Structure P
Amino acid sequence: YQANFNVMPEGDITKIPSTDIPDFDILLGGFPCQPFSQAGLHKGFEDTRGTLFFEIERILKEKRPKAFLLENVKQLKGHDKGRTFKVIMEHLDALNYHAEAKVLRAADFGVPQNRERIYIVGFDREYFRIPFGYRFPYPEPTGEKTRLGDILEENPDPRYTISDKLWDGHKRRKEEHRENGNGFGYCLFNEDSEYTSTISARYYKDGSEILIEQKGKNPRKLTPRECARLQGFPEDFIIPVSNTQAYRQFGNSVAVPVIRGIARNMVSEMKRMEKHSDD
């Protein structure tokens, strides 16, 4: 973050009192995926990582920004038979924010990744005088056709090709899953694939969720730069960390074009509502 924006993050939000946070208009955040993800532990609020939502609640309550945008895995809505999501929305409502949620897919916004995430948008009811029945205009899909080949490097370093041992292990585990009647295991793509599966923070381990076919040799992992492109980061985005850290950070990141589309609409709505409330 510092390498790209010349701003050093302050650190652990749980240790920062709200009095140390300057006033701001919009809170952007994501509480960790793990407690709410199908790939995680299904513990929800019982997991301490899940309580980070309550840090967001604390800052909203004490700083009263005009709006917020929160991102999470789409499974959030169905977790614990919908109770987790219900609690979150009730807490936001109790703070007098109008909050809405919608699942959007990265592949519908120009990047070749089938990443579905839930986006919760909220506005201060009192400040904006939100009318009954108001609905936030989430961005519409761009209609742009995606192709994986558009983000792949022409001559990737051979070190990204997986070893015979790793490839044999992937194939063996996939066969075991198939025999058990499920579809788990590695996912193979080529340059003509419309999009990949969702990249996650565990990609650095073995790359099994997104492997790229290669003629005459084992498949390969994506390079860190390709991971950046898969999330819609610009070409001049600096990657100053190790490959392991880069894979983790891009896997934990958001699809930039989706966030950009929502943010534009939020700013537009805020300006419109402020003008309307002044009239």
Structure Q
Amino acid sequence: MDLQLGNKVALISGGSKGIGFSTARAFAKEGCNLAICSRNEAEVREAKEELEEFGVRVIAVQADVCQPESTEAFVEQSAKEFGRIDFLVNNVGGGIGGSTVLSTTDDDWISTFQLNLFQVIRLTRLVVPYVSSSKGGAIVNVSSISGWLPQLSGSPQYGAAKAALIFLTERIALELVGCNIRVNTVSPSSIQNTRGWDQFKHQNPESFANYVKNGFPMGRLGYPEEIADVIVYLCSPRANWINGRHMPVDGLEQPVPVAERRPW
């Protein structure tokens, strides 16, 4: 299926590894030019070299999207180089701090919302004028299963921030519908090939196997490429009638009680 993305431009936050890099690869395979960023200069440079093998143009910038000046410079450099931005993938996120409401601090919550929500709002504000001037496009926000399925695993501040992102997506979609910009959310479940899961698997293989058996009806975790394919499709004209939606991509993952955290 031709997704009609050739010679378009996608800007991806955190595009050097994981879901971000897999999304960049999926765009590149469709002939879409790329602007990616990462806080790690070596990683983003390596990602650029690999992505350019697909014959597309790639801008790779060392930037921290939680820092306003750094974000502005990334967007301005990308727009200047390509003369347009058609798609935005807000991919950066993560958990910070304690794992229960009672053990968290105010700083845990502020930092987590900064990383998972506030920077998304900032980056969206900066990119929308360019997407609008390109006669429209799409934005995909990467949320999480934690944002709509409360569990005792993970951190409450991360889930709350991702839930806010799911809500915000439909609100932004309503605001931008007149600009011909669609906005959707993809919520991945647990993804293989991430540091935390790899560490769990190697340090506690029996516990990991039981966790997968009890929580994953399909018998495995997801892969970054499986999330990337959905993101790229949602950006494409093939998804023109999908707007303001929250799309779980979770392989039917089920909540698994964590015995040591049970309050009963």
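Laboratory data are not the source of any read-out in this text; all were calculated from the coordinates shown. These numbers were taken from a predicted model, which means no experiment stands behind them. Cβ atoms are built from the backbone, for glycine too; each structure is taken alone.
Structure values in brief
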item	result
Origin of the value 15, where relative contact order in percent (Cα under 8 Å, 6 or more apart) was derived from one of P, Q	P
Mean projected area of the Cα convex hull in nm², for residues 11-106 alone derived as 6.6 - corresponding label from P, Q	P
Given -0.96 for log10 I(q)/I(0) by the Debye sum over Cα atoms at q = 0.14 Å⁻¹, calculated: source structure among P, Q	Q
Highest-scoring label, criterion being distance in nm of label points 7 Å out along Cα→Cβ at positions 139 and 163, among P, Q	P
Answer label among P, Q for the case where distance in nm of label points 7 Å out along Cα→Cβ at positions 195 and 211, calculated from the coordinates, equals 1.6	Q
Parent structure of the calculated result -10000, given that helix-only ellipticity at 222 nm (-39500 (n - 2.57) for each DSSP H run of 4 or more, over all residues; to 500) is the read-out and P, Q the choices	P
